[in-house]
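Chemist: Below are structures written as structure tokens.
Readers should treat all values here as calculations from the given coordinates under stated rules, not as data from a laboratory. Values in this document were obtained by computation on a predicted structure and should not be read as measured data. Cβ atoms are built from the backbone, for glycine too; each structure is taken alone.
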Structure P
Amino acid sequence: MKIAIFANDERLSRSVSQKLRQKFEDTHFIFDEKSPDIVVTVGGDGTLLSAFHKYSALLDSVRFVGVHTGHLGFYTDWRDDEIDDLVISLQSDNGQSISYPLLDVRVTYADKAKPENFLALNEATLKRGSATMVADVYIGGERFERFRGDGLCVSTPSGSTAYNKSLGGAVIHPNLKVLQIAEISSINNRVFRTLSSPMIIAPNDWITLIPARESDYLLTIDQNSFHSKQVSQLRFKISKKSIHFAKYRHMQFWQRVQDAFIGSDYAN
């Protein structure tokens, strides 16, 4: 089995990464940063997001394992004091995995002939930098509304617990291959109206945003930001690709939600 370790720059993460590397060497794993079978991330959800984007071209062949060195995240199952157990689990690996759907984002620019495609694990957003954002929203090719406000967020099911939740969106189980669109501070009065509610979009539909103007936008794809892009159109749909997590003891989704937002002290 070929292994890659991807760690953040925190002191504890670097220490755990070094210990992991030594244990993998002692148990004769092969290190391959370019084409690994397993990517072990050390840090938190942000670290795993960075690793996902680094290895996004290898999603059909790579699986991820997250070791958290802070609070338990949604993508990290192992604690930093459990790396011995993790190495043993990797030694008896049988190829099982848990898969989560991804967001396919196609961006068309006013100053470029060819659109760009991105993958997001959590969400993508479009915001206006200095004034109200005005954009036409299409669902499955049909015009739905004209949005006015700070911006719009389109999330995956696993990403529904991130920025989307802070916007009042629903938490969705990753077994459901759907999209969710949530408004960011929409304007609603006697003149301008939006649905003013998050929407769950069916797997076969897609979302298209056409801004009323083509400048001064901030586009985000997970934790990556693209400033001042001349965006003329955005299209969102469920990707044909998925992210795969090695299934050694992947925590059940609703247990993960409970642990993150409610806590065991309040479960009873």
Structure Q
Amino acid sequence: MDFGVSTFVTDEGIGPAALGRALEERGFESLFLAEHTHIPASRETPWPGGAELPRHYYRTLDPFVALAAAAAATGRLKVGTGIALVIQRDPIILAKEVASLDLVSGGRAILGVGAGWNREEMRNHGTDPRTRMRLLRERVLAVKELWTKEEAEFHGEFVDFDPVFSYPKPVQDPHPPVLVGGSGPTTFDRVVEFGDGWMPILGRGTEDLPAQIKELRDRAGRYVPVSVFGVVPKAEIVAGLEEAGVDRVLFNLPTEPEAETLARLDRMAELF
């Protein structure tokens, strides 16, 4: 089982390059960054994690810029999104961003995808929350076409373009892994159709994780890697996830200044 961290990199905490170096020095396998382009002031949509939205949600750096900085400062650390809000991103630009990250990192990029929860944020990007899952599907499929075809084209309900050239192509063959976030009733449909792995948040719809993982792999008819993020760094939790069949544990790393972050990473590293 591999160990990484999932976190929010902001202008108020440790920088991405320093964080990447610290993780690699301590033997962590990966860094996954959250994304919010902005937070609407209305705050009408309830946050799934509780009553008050934490400050770091408002201040996130662009994940691909931050991950590129982390990749440039390291040689082995895998760099991924946990999650990229695909329904708020143009798929042609997203394909280029991830392929560029994969190229500059030497094939270490991972694309975690999801549809998000903040309806006002979606609407500011022109996305109708009612159709966001269909939009997510088409954009991911379009990105994969752009990554893998010399002349890529896509014709769908939401995404439509005639043959185009899109470079660079990813280093990884056939492309960076696409990990599908979420744990709702239709999540496994998306994992089976266009995902290369499943990446739920621990404690949000993961109450029977061993049975869920078995169901997913049975439905897919293949081995589907499972990464769990937002994990509290406790030995008994890690042991339970390993027994459940999880492939990657992503410890929840609070957004803190560099000194506090390094001390926390030292304690986390003791678990593996």
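Chemist: When mean count of other Cβ atoms within 10 Å over residues 75-82 is calculated, the result is 23.2; to which of the structures P, Q does this value belong?
Modeler: Values: P: 18.4; Q: 23.2.
Attributed to the structure labelled Q.
Chemist: If you work out FRET efficiency 1/(1 + (r/R0)^6) of positions 91 and 147 (r between Cβ atoms, R0 = 30 Å, to 0.05) for P, Q, which one comes out largest?
Modeler: Working: P: 0.05; Q: 1.00.
Once FRET efficiency 1/(1 + (r/R0)^6) of positions 91 and 147 (r between Cβ atoms, R0 = 30 Å, to 0.05) is tallied for P, Q, the winner is Q.
Chemist: Another question, if that's okay. If mean projected area of the Cα convex hull in nm², for residues 51-162 alone is calculated from each of P, Q, which structure is the one that comes out at 10.5?
Modeler: Details: P: 10.5; Q: 8.1.
Label of the originating structure: P.
Chemist: Another question, then. If you work out Cα Rg over 2.2 N^0.38 Å for P, Q, which one comes out largest? Intermediate results must be reported in sequence, preceding the final value.
Modeler: Numbers: P: 1.09; Q: 0.96.
Greatest value across P, Q: structure P.
Chemist: Further question: For distance in nm of label points 7 Å out along Cα→Cβ at positions 67 and 227, which structure out of P, Q has the highest calculated value? Display every interim value, and only then the final one.
Modeler: On the way: P: 3.6; Q: 0.8.
When distance in nm of label points 7 Å out along Cα→Cβ at positions 67 and 227 is calculated for P, Q, structure P comes out on top.
Chemist: Ranked on distance in nm of label points 7 Å out along Cα→Cβ at positions 219 and 259, which label among P, Q comes first with the largest value?
Modeler: That would be structure Q.
Chemist: For which of the structures P, Q does the calculation of helix-only ellipticity at 222 nm (-39500 (n - 2.57) for each DSSP H run of 4 or more, over all residues; to 500) return -5000?
Modeler: On the way: P: -5000; Q: -11000.
The structure behind it is P.
Chemist: Out of P, Q, which one gives 14.0 for mean count of other Cβ atoms within 10 Å over residues 35-42 as computed from the coordinates? Please list the in-between numbers first.
Modeler: Numbers: P: 22.5; Q: 14.0.
Answer by label: Q.
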